[in-house]
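What follows is a set of structures for review.
Nothing in this text is a laboratory measurement; each read-out follows from the coordinates by a stated rule. Computed from a predicted structure; not experimentally measured. Cβ atoms are built from the backbone, for glycine too; each structure is taken alone.
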Structure P
Amino acid sequence: MKFFLSLFLLIFITFAGCGQNEKILQQITIMKTDEQWKQELTPEEYRVLREKGTEPAFSGEYYKHKEKGVYVCAGCGEELFSSDKKYDSGCGWPSFYAPDNNEGIKTETDKNFGMNRTEIMCSKCGGHLGHVFDDGPQPTGLRYCVNSASLNFQKSGKSQHVIRYTALGDSYTICEGLDEQERWPNLLVKHLNENGINIELVANPSVTGWTTKDLIDKELPIFKQAHPGFATLLIGVNDWVQKISEVIFRQNFRFILDQMLEELGSPNGIVVITIPDFSVTPQGPKYSGGRDITAGLAGFNAIIKQESEKKGIAVIDIFEVSQEMKTNPDMVAGDGLHPSAREYEIWEKMIFPVVFQMLKN
C-alpha cells in the first residue's frame, strides 16, 4: 500500500511541477526515447537538443555562416529560420531577428542559473534551440540566439521557400464579378513571382457585403489556419453602409490588426488598403442612406490610417484614384457599382512596389 501511495504522490508532484510545459508537450508531434535520439544525433547535437546544453560562444558552425538558404531543426528537419533574417549580433551564436516559420518555434520560461530567460524550442520534436532576447534589431526588436548544433542548413532555401499569402476583405478583395485571374490579389502574386518573389495566394476568404465583424468571426479563423507569411487587408465599406459607428469600427479594425500581428509576428508582413469612394459610380448613391458618402468614407479611412500607422503597418491609399471612376466608365464594372478589371489593375500597380520592396527585404 505504501508503495502505491508513494508512486501516486510521485506522479502527482511530477505533473504539478510541469503544468507550464503541458501545452508545449501536447504540440510536439515527434516523440522518441533517449536511446533513439542518441542513435540518430551526434553527441553534441544530443547534448544541445535533448539535454538543453549550450555550445561555447564563437565556436558554432553557423555563427559566421552567410550562405543563402534555410536553417532547419537538426533533430527533425522542421524549417525554422531563413538566412534573410540572420544578422551578426556579435554575441557568439547564430542570431535571427525573427523565425521563418512562426509555427515552428515554441517558447518556455527558463529560470535556470538564477536567470529569467525565454527558451526557444522546435515545436515538432521539442528540441532545445537556444533563447530569445528583446535586444534585437527592428522590425521585431528580438534576437533569437540559436546553437549551431541544433541546426542543419539547406542551400538556396529562398528559392525553395514559398511565402504564403492571405487576402482579407470584402467585395473589393474578392473583386465581385471578375474571374479569378483578374482579381488584384491574383495579379499581385503573378507579378511578384515574375520578379523573383516566390509567393502563393493560399486563401482569399473575402465575401461581398461583409463587415469588420464578419471578418473577425469568419475570415480570421481561416487566416490563422492558413499560417500566412504575408497578408493584405481591405475592409470597412460595409460597416459604413450599415451605419456602424466610427467607435465600433475603430475597435473592430484595431482587433483585426492585433490578430494579424499576433499570427505574422511583424508589421512588415502586412499591407492595408483604404476604402474606395463608391459614391462616384452610377449605382453608388443608392447606398448613401441620406449621408455624404465621400465624407463618411474619408472618416473611416482616417481611422484605418491612424490605427495602421500606430502599429507600423504600411497603408496604400486608393481613395483618390478610385474617384476617377466618375469620369471614366471603363473603370466601373457592369453592375454599375464595383470597380472593373481595369480599375483593379490600377490598384495593383500601386500595391505591387510596396509589397515587392517589403518581401524583397
Structure Q
Amino acid sequence: MNLKKIKLYFMLGFVFINILPQYVITIDNNLKELKIDFENKLIKIPAWMKKQISNDFLGVAVETFNITPKVLNHYNNMPAIRITINEGELSVHRSNWFQHNKWQSWAEVRALCMIKGFNMLNSITVLPDADFLVYLWDCFGPYNPGSPSFFPILGPAKDRKLNNNVILIPDFHFVEIYPKLISEVEEANELYPWSEKFNKAIWRGASNGVKYDLSESRHVRLKLVETASLMPELIDAKFNHVGQGGNIRPYLMKFTGNRVSIRNHIKFKYQLAIDGNGPSYPGTYWRQFANCAVIKNISDGIQWYYEALQPYEHYIPVKSDFTDLKDKIIWCQDHDEELQKIAANTNNFAKNNLQLVDNLLYVYLVIKEISYRQIKDS
C-alpha cells in the first residue's frame, strides 16, 4: 500500500470518527427543535392559513380526489409528481412528461426539492394516508402545460379566478433555498437600517413572462423596465437576464443591467415585487423579511400566503401597467414614517408566519384535508 492511500484512509477514518458523528448529531438536534416548533404551531394554527386552505378546497367535489385512469392520463402530460403516503411510508412517481420533455432536468431539481420537503415533514410528524399530485411548473395558469385541470392538484401558484382545482402549497424553494435567503436578508437588515437607505425603488429579475412579440398584454416586467427607464431618479429596474422573449429579445437587451445582490437590494427602501410567468418567487418571499417597503403589482396571481397580506398594511399596490408607479413612489417618499411602519408590519408577519416550520405546517394541513376527503369518499 503506497503512502497516498495510507493518507487517504487516515483522513477518511478521521472524518468518520470525529466529524461525521457531530454532523449527524447537529442534524438530529435541528430536527428535534423543528419538531417542537411544529407541535407548538399546531396548537394555534393561524386563521389566515385555515381560510386559504378552506377557500382552495371549497367547491372541489370529494369524489374528484380519487386518482382515476382518466386523471393519470392527463397527469402524464404534465410536469408533475404523484406522492403516495401509506402507513408513514412515502413513495414518489414521476409523470411520463419527464421522459421526453426538454425541461426534464429543470423539473427534476424541483421534484427533488419538493420530495425533500415531504420527507422532512414525515420525519417530524405522523402523516396521514393520502394520494395526491404536485404540479412543478411556475404557475398553474391558462398558458402553462396541463391547464386547465379537471381534478385537484397541488401547486405553488395559480390565478385566483381560473384555477378552482389548484390547491396551493409552498413553492419548491421552501426547504433548500429559503432558510439561506432569510439568513442573508437578516444580516443585510442589520447593516442597513431604515434611516440609511436610499429613497428609491429597485428591481432586478429575468424577462420571465415576456413572450414573442410586443402585442402581448402580459408583459408586466417589460412594462416595468420601460417605465423605469423614464424616471431613473426614482426607480432602478432592469433585467439581469434575458431568457424568455423570442423575437423581441434584442429589444429586451436595451433594458439589461448589472446583477444586484440581496444585500445591495436592501440598501433601498422600496422593493418591487413583480409577476413573471406567475407570482414571483423566491423574490416576493425574501422581500417579506427585509426591513423595506414592498411595492407589488396588482394581479390575480397568488401563492399560499398572499391573501394574508393587506394593501397599505403589508405592501403598496401598483397597477400592472405601472401608470401610477411614479405617483406611488412619490407618495412613499412623502410618507416616510408610514412606510417604515408598513415595512415593520411585513417583517413581523414574515417572522411569525413564513419560517420553515410554517411552510411545513401549511403542507401538513393540506395533506390532512386531502386524507380526510379520500377516507370520506372511500
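Here Rg/Rh (Cα atoms, Kirkwood Rh), for residues 59-242 alone was derived from just one of the structures P, Q, and that gives 1.06; the source is P. Each of P, Q could give mean count of other Cβ atoms within 10 Å over residues 91-98, but the derived value 16.0 comes from Q. Taking mean projected area of the Cα convex hull in nm² as the measure, the highest value among P, Q is held by Q. Taking distance in nm of label points 7 Å out along Cα→Cβ at positions 155 and 331 as the criterion, the top-ranked structure out of P, Q is P, with the highest value. Of the structures labelled P, Q, one was used to calculate relative contact order in percent (Cα under 8 Å, 6 or more apart), giving 13. Name it. It traces back to P.
Determine which structure produced the value -10500 for helix-only ellipticity at 222 nm (-39500 (n - 2.57) for each DSSP H run of 4 or more, over all residues; to 500), calculated from the coordinates; the candidates are P, Q. Comparing all candidates, it corresponds to P.
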